[in-house]
1. From P, Q, which structure was mean projected area of the Cα convex hull in nm², for residues 44-115 alone = 5.1 calculated on?
2. In terms of distance in nm of label points 7 Å out along Cα→Cβ at positions 20 and 92, which of structures P, Q is highest?
3. If you rank structures P, Q by FRET efficiency 1/(1 + (r/R0)^6) of positions 12 and 132 (r between Cβ atoms, R0 = 25 Å, to 0.05), which sits at the top with the largest value?
4. So distance in nm of label points 7 Å out along Cα→Cβ at positions 28 and 124, computed for just one structure, reads 2.1; which one of P, Q is that?
5. For distance in nm of label points 7 Å out along Cα→Cβ at positions 60 and 108, find whichever of P, Q sits highest and give me its label.
6. Any idea which of P, Q comes out highest on mean count of other Cβ atoms within 10 Å over residues 52-59?
7. For relative contact order in percent (Cα under 8 Å, 6 or more apart), find whichever of P, Q sits highest and give me its label.
8. Work out distance in nm of label points 7 Å out along Cα→Cβ at positions 4 and 100 for each of structures P, Q, then name the structure with the largest result.
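Bear in mind these aren't lab numbers, they're just calculated from the coordinates by the rules spelled out. A quick note: this is a predicted structure, and the numbers were derived from the prediction, not measured. Cβ atoms are built from the backbone, for glycine too; each structure is taken alone.
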Structure P
Amino acid sequence: MLIRQEQLNDYDYVYDVVKKAFLNAEHSDGNEQELVVALRKSNSFIPELSLVAIEKEKIVGHILFTKITIEKQTELALAPLSVLPSYQNKGIGLALIKQGHKKAKELGYQYSIVLGHSKYYSKAGYKPASVFGIKAPFKVSDENFMAIKLKENAQNIQGIVKYDETFGVN
């Protein structure tokens, strides 16, 4: 499997991957693919942190990290992570997360947050965000709003996450 930065000519394939990945998801509004399109046009988009997973020359997964702020510090939100249904449960999502975290560290980010299934994201090192003093701007279960310290020596951070307005949650 190859993981690389998403390119302009990947956009249509990624749209399809995201749509299919969330088609039967338990907690989905069915618009994750439109969110990706909108986030690419936003000020929070970081091209180096929009990654695709390729198997046999086919895009089978995608991950996107975008800028958020916590107090006055710029950090990252992982959203969404998408893997084609027939390729799920094969480690592709975790590989995308690992590569995304590596690139995020190289770019100087210290934290990433995610809203998702605690059993899944804990495999990638995410813990309840409250452990770090990070709070969601909306009501959510503590176990599903998670964060990870990307750098062991990351400065402590506390506050409420401010997402890009594209998310429509602040």
Structure Q
Amino acid sequence: MAQPIQMNGLPVVIHGKTLKIGDKAPDFKLVGNSLELIQKKDFEGKILILSCVPSVDTPVCDVETRRFNVLAGKLSDQVRIVTVSKDLPFAQARWCAAAGIQQVLTASDYRNFGFATDYGVLLEDLGLLTRAVFIIDKEGIIRYIQFVPEISHEPNYDEILAEIKKLL
């Protein structure tokens, strides 16, 4: 993470490992909307976009996940997008149904802080995830990392799309 992260203009502490481009992406165990286990190995051979958000029930996370849902419908079937938050799977399922989300998979890290600490996205004082995007190639290598400097802002979608196109 190159720059400090802020939430509504105030600095926040991010906890966890510091990953860099070229690192092997850490394994993870997340929980899907039907309480199924979601792991990194489920996406082997695909380009994986991990969109980390504080909560899908907040305005910016809502907009971001909806935007990724539209983008996912326009991308190759070799690309999968997973939005990860600490929201309970039931809340994610309810939100997805209400928002018409069908192209993006939502997954929860509510059971522990494994994903949050392994990917270095834990907002220490809040127990939520910071806003970040990771792109993992078909071999499981991190090819792109974006920590959004102000959590109340959306990520740079143009950069993300440009990186995906490089991998296709």
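1. The value was obtained from structure P.
2. Top value of distance in nm of label points 7 Å out along Cα→Cβ at positions 20 and 92 goes to structure Q.
3. If we compare FRET efficiency 1/(1 + (r/R0)^6) of positions 12 and 132 (r between Cβ atoms, R0 = 25 Å, to 0.05) over P, Q, the biggest value is for Q.
4. For distance in nm of label points 7 Å out along Cα→Cβ at positions 28 and 124, the value 2.1 is produced by structure Q.
5. The structure with the largest value is P.
6. Max of mean count of other Cβ atoms within 10 Å over residues 52-59: Q.
7. Once relative contact order in percent (Cα under 8 Å, 6 or more apart) is worked out for each structure, Q has the highest.
8. Max of distance in nm of label points 7 Å out along Cα→Cβ at positions 4 and 100: Q.
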